[in-house]
1. Using the calculated result 18.8, 60 for Rg and Dmax of the Cα atoms in Å, for residues 52-195 alone, pick out the matching structure from I, II, III.
2. As an exercise: Rg and Dmax of the Cα atoms in Å, calculated from one structure in I, II, III, equals 20.3, 67. Which structure is it?
3. If we compute distance in nm of label points 7 Å out along Cα→Cβ at positions 172 and 276 for structures I, II, III, which one ends up with the highest value?
4. With P(r) over Cα pairs in 5 Å bins from 0, in percent, for residues 140-259 alone derived from the coordinates and found to be 2, 10, 17, 19, 18, 16, 10, 5, 2, 1, 0, which of I, II, III does the value describe?
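Each reported figure results from applying straightforward, stated rules to the coordinates on display, with no laboratory input. Since we're looking at a predicted model, the values are computed, not measured. Cβ atoms are built from the backbone, for glycine too; each structure is taken alone.
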Structure I
Amino acid sequence: MNAGGPSGRQIDVLIISLGSTEGLRRADRELCESLERAGCAVEIARAAPPRRTRTLMLTDLAWARAARSVAVENLARMPLATPSAIVYSSTTAALLWPRPGAIRFDALSASNRPGRHGLWQRPLERRRLAQAPLLLPWSEGGLREAPSPAGHERALVLPVPVESSGASVPKRDIAAITYAANPSKKGLDRVLAAWRAVHRGGGAGESDELIVAGASVAELERAGYRPNETEGVRVVGALPAEEYRALLRRARVFVCAPRREDHGIAQLEALADGCLLTSTPAPGPYAALPIASALDPRLVSDDLPAALCAALYDPPTDYAARAQAAIAPFQRERVDRIVAQELLPRLLAAPSWRRRH
């Protein structure tokens, strides 16, 4: 079952990584490490980031071509007579595949590329989902977006592990934090408006601040946002994971207002690090939303200022402990069991591209 990998060693699984976001890159690293812990030899082949384009259709085409290019390059180094398992990380990475393989995804173009934004992606995505020997959605919500029950028979829900990043500080000195990469989709405008309302109402003290992470001031200004013009807001930009998670451990509240959420790793990380999760409801396979609603329904509301006030100044008791129990299915140990006991046997037993096509 081995093939010669790019590094010269024998490999079992090749992951074609789009890596267009930190969340996707992290998911690929976690999958690689989990497969290795199960005794599998793995390589990640990462697509080179293409130049910026003006439309989502062209952006997806550029990334799909980059994924095909890196897949062709790496597969060319492997003996064609030797079967190897391939995992395409996202449906975009699989759109122009040179060879079928499993497809891992958080959400589908059919849902997050409406109208003209997904004219060519959606029909090709349906074809690839039908051709793939195995579908690996991140969540049950992602699986529900798959086009047919027949596809569900070839599917295995495989979460991205989420763990606490360390001990919580004795006194949390940051009032709230939000993650604003792709600020329009994440609803940064609504978060800032809620923060301003809390300040105007006297609900936040002068020393309280909202930390905006994930994008720099310049990036936000290019997108039409002026966060520094709002009192009590500090933009820290894109940080290394260790620094960002350290901020989560200091924050009392993680606040967000996504217009659509394809999964929400940032929200799950916030729960893991002891933040209260305040959010508006949102469409999409938003894994943390039902968890947050069950923990305290006051904190999940279209009235985000009221929800934020409740989280900051009338917090529920035992929230962090209950959150840890609620996110137990995302623990690395549990995901490792799925990988070793369910994924690996199905992945390596899936019909090869030669037999399917």
Structure II
Amino acid sequence: MNTTVFGQNRPAWTWADLLSTYRFWGLFLWYVLTAAGMQYQNFFLFFHLQREFDLPMGDLETGLAIARSAALLVALLVGWTAIRTRPVVIMLIAGGLASLAAFALAAGWPGGYPAIVVLLFCEFVGSYVATLLFATLIAGALGGYQTFFVAFGVAYLFQYSMSVTMPWAFGSIESRGGAAPAAYVSAGMLLVAVILLLPVKHDLFTVEPPPRGRSIVPQHREPILAGLLTVVVPFYFLYWLYQSHGEAAHLRPSRTLMSPRGAAWIAVIPLLGLVMVPVVLTTMADNLNLRAEELGLPRICRPWVVFLFTLLFAPVAVGVLQSGLNALALRAAQPAPAT
């Protein structure tokens, strides 16, 4: 697997450039038709599932919510992989899988409620990938892929999570106190949103970002032991995230790295940690590889290996990155050769 990290410093396209090429219109039509197809599918779902399985409305909504939630988490990870590797190939795979699932669902094959939930999951993944990547790729043409994807993807994840829980919360409040208290809760949320907006600085992102994070002198840790400790010692993984990001910043300061505190906080936030920890560790791998190149060393690790093992079994990714930190710290501590 060849990993291509799209750089942030590329010639920016103008809107005239975009509108004059099929690569924009192809993405545009892919996004619009996918969204329209899923809207039509949503109208069809309740009628079809109730007719086929005669399930209570609550059971139908629960199954669909599970499929949508799992699909969004997967789509965020698929989208991150896409912008770092081959976006069009992954978009074709996700879109093709979604269309095949839609045809199978329309044909009633395979039967059974669990199979239908799986097919819907595939459709939702394709739909969310289209939503995330269309905006990301257009933003990338005008600036940079990864920053936009993380910001938009995280916001979209939490907005969706709120939309899933709101019907349940509204129903719970309405059953206890009527519709008026539930309406006041909605109004209160809108008011809180405005209050939280008040401290935002008016210059937004037009000035230099403020300094953040701290540098920590690297300490040698046995990679295998570090990985095992993340399994057997509570909160060791958070400690390692904090320390390793400070040490990586000591070896090579970079604004692409999370601050030590930020890396640890992200890991403990529900949902966000599931998506962002693979992204955070992959970014650290990129930074370590760049430092290795500067020191004349071979590449420390393959970012896609770190990404994959963070998803499957994070202690392996911890061990790989810790080994890289050890090697770079040892090399950086050696005196420069005399010339």
Structure III
Amino acid sequence: MANTKFADATAAATSLTDNKFRFTKFEAGVRKTADPPISEADFVLAYSQIAAFLCNDLLFQTNLEEVSAKIWENYRRLAPTIPNKFTRAMGLVAMQYGFRYHEGVRNDTSASGLPIAVRLVGGDRFLGQLLRSRLFWKDSMDGRHGEHTHTLQWLTVAHGLLGTVADIPLLYSYTSDYRASSKNDVDGKRSLFLWQWLADCFPTDLRANATEEFSNGETLESQSYRAPQVITDYLLGKSPTTQQPIAGHFVSNYLYHRYKNRDWLTTKDEYNAVSGKTETVIDKWYTGAVNSHAKETAPANRWAQSGTNTARLVRNPGAEVGRTKDKGTAINSFFHGKPGKLWFGS
């Protein structure tokens, strides 16, 4: 069954029920019997609504724009010398919804805030720890997957379903502890995580990566905002008719400039016969891994390997105290009806 894009919450609920997701708790690698944290009826109701929201293009895009406006409001107020402005601004918004941005450090909700604390440069087999802690991370492995895509995905869910689905950060934390069976499983093991089903699928052009098959025949192929690559494509304007960031959209334009500055995409000037103007369009899209850049720049940005976990870098929070940086390059901008400056390091 290809490209599972749910038409509504009822269709998503059927998938959850048919695939028999069950709460599965492990301690030191050993499965432990534990009571589910919520009833099965509440489980199906909550996660089916989230899945349907991620499959509703217009609804997701509208709420993502409103989240972008919130991030821009925080970003534009930060002083030019404050580093990591984008992740700080996202962090302040994230904490408004009950997510966390720094492990082992108090949640600083001051104007400067704290930047994101965890950076993945490989497949972290302890990803569940981050989810259970309600933490976001910087995903520095694949350019199209995007460094901040899951953060934006869940902030949009939290914003869009506020007052409809209770405690989104709590539901986020459970996504690593519910599992369903794959047709390749043996001995009754459940290998597919709710996190994958809900928020870490693959778009149709990457269906070759969606090799696992659920009991009901579904795979992890979903041309929807359940797939992080679809979110990145949208934000960077990748479509048959557009190769530009979204006009007036802060997050879209910030990521566009960030990718361009790092040569993760390149542009060219092209004449538009419809507008009669020469426009700058993207001619080479983000491809391949970006973790080599992340590893090379880690020491200068005060990142260090997390113990023996080679897939995870962690930020030294002490190094952030009183830290400033050169003002860098400013781009006068106007997003979501408000003026401000985009800042990039000198």
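1. Values: I: 18.8, 60; II: 18.4, 53; III: 16.3, 57.
The read-out comes from structure I.
2. Details: I: 21.1, 70; II: 23.3, 82; III: 20.3, 67.
Structure III accounts for this read-out.
3. III
4. On the way: I: 2, 10, 18, 18, 15, 12, 9, 7, 5, 2, 1, 0; II: 2, 8, 9, 12, 13, 12, 12, 11, 10, 6, 3, 1, 0; III: 2, 10, 17, 19, 18, 16, 10, 5, 2, 1, 0.
It traces back to III.
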